[in-house]
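Next up: some structures, all given as structure tokens.
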Structure 1
Amino acid sequence: MAVRGRVQGVGFRWWTRARALELGLVGHARNTADGRVEVVAQGSRGAVNRLVDLLREDPSTTHRPGQVVSVSTPLESEPRAGVTGFVER
């Protein structure tokens with residue numbers, strides 16, 4: 001999924017990683033050249049949906065840094081084998 005807004009240079013990827021780990025998700029959050037943050041998360045559908053809800057929540061009840069304008073709908077696909085942890089790239 002792609003997150004748009006003021007999400008680079010404000011601790012957004014760190015916050016996303018922390019929430020994903022709390023939810024038991026694996027994957028990554030990385031900055032893109034156009035100012036978005038790409039979030040790839042694998043895990044249970046409920047946990048992924050909860051992360052999406054937290055990314056979209058306005059106002060944030062979990063002190064999300066930055067300002068999110070939009071979050072693209074996550075694409076569902078088969079989980080990639082061998083992915084462990086959740087990292088910032």
Structure 2
Amino acid sequence: MLRHIVLVSFKPEASETQLAAWRAAVKNLCETSEEVLSFTLGTNVGSGPNHHDAALVADFENIDAFRRNVSSDIHKAYVEDHAKHVTAKLAAIQHEM
């Protein structure tokens with residue numbers, strides 16, 4: 001099993017409408033992907049200089065399933081239509097479980 005963790009900091013100028021559309025797009029991407037086994041998406045409730053605004057944790061069968069997901073047309077569309085417009089900074093890691 002492979003776990004994919006993404007931390008996102010939003011652009012200060014991102015509107016609530018854009019952020020709501022981003023959240024809906026992430027959920028849709030994860031819920032409709034045959035590769036995503038489970039996921040959680042949450043908004044940061046803490047504060048600090050190294051904190052991000054949101055986190056996604058998604059589980060995949062293996063690295064190949066993760067790579068298929070990232071290279072899919074729906075993931076590419078998500079990046080172009082949503083992520084690119086609201087993301088200021090992103091950190092990601094994949095690790096074996």
Structure 3
Amino acid sequence: MTGYGNERDAYLKRLRRIEGQIRGLQRMVEQDKYCIDILTQVSAATKALQSFSLELLDEHLATCVVQAAAAGGEEADLKVREASDAIARLVRS
């Protein structure tokens with residue numbers, strides 16, 4: 001069960017927008033655009049992915065982790081560990 005089910009369409013819309021940004025970067029390279037202009041767009045795409053990741057993580061914590069914690073036991077421990085690992089990966093990226 002996913003915690004983002006109610007937001008699925010909005011998430012897909014955001015990801016399609018980010019995909020468009022990446023395709024725009026490809027076009028910029030193909031057209032030999034100025035490096036700084038490309039880097040500016042890379043920064044924008046990176047921030048969009050980071051924002052998406054944080055929102056998805058927040059949704060996961062508010063639903064999946066909270067439900068598992070309420071149930072207790074090994075499932076709760078697993079969900080907390082998964083969330084902790086995901087946070088660590090996001091911090092390193």
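When relative contact order in percent (Cα under 8 Å, 6 or more apart) is computed for each of 1, 2, 3, which one produces 52? The read-out comes from structure 2. When distance in nm of label points 7 Å out along Cα→Cβ at positions 35 and 59 is worked out for each of 1, 2, 3, structure 3 gives the greatest result.
Out of 1, 2, 3, which one gives 2.5 for mean projected area of the Cα convex hull in nm², for residues 11-50 alone as computed from the coordinates? Walk me through the intermediate numbers first.
On the way: 1: 2.7; 2: 3.9; 3: 2.5.
That value comes from structure 3.
Can you rank 1, 2, 3 by mean projected area of the Cα convex hull in nm² and just name the one with the largest value?
3
Taken together, the values in this text are just the output of simple stated rules run on the coordinates, not laboratory data. Computed from a predicted model, the values in this text were never measured in an experiment. Cβ atoms are built from the backbone, for glycine too; each structure is taken alone.
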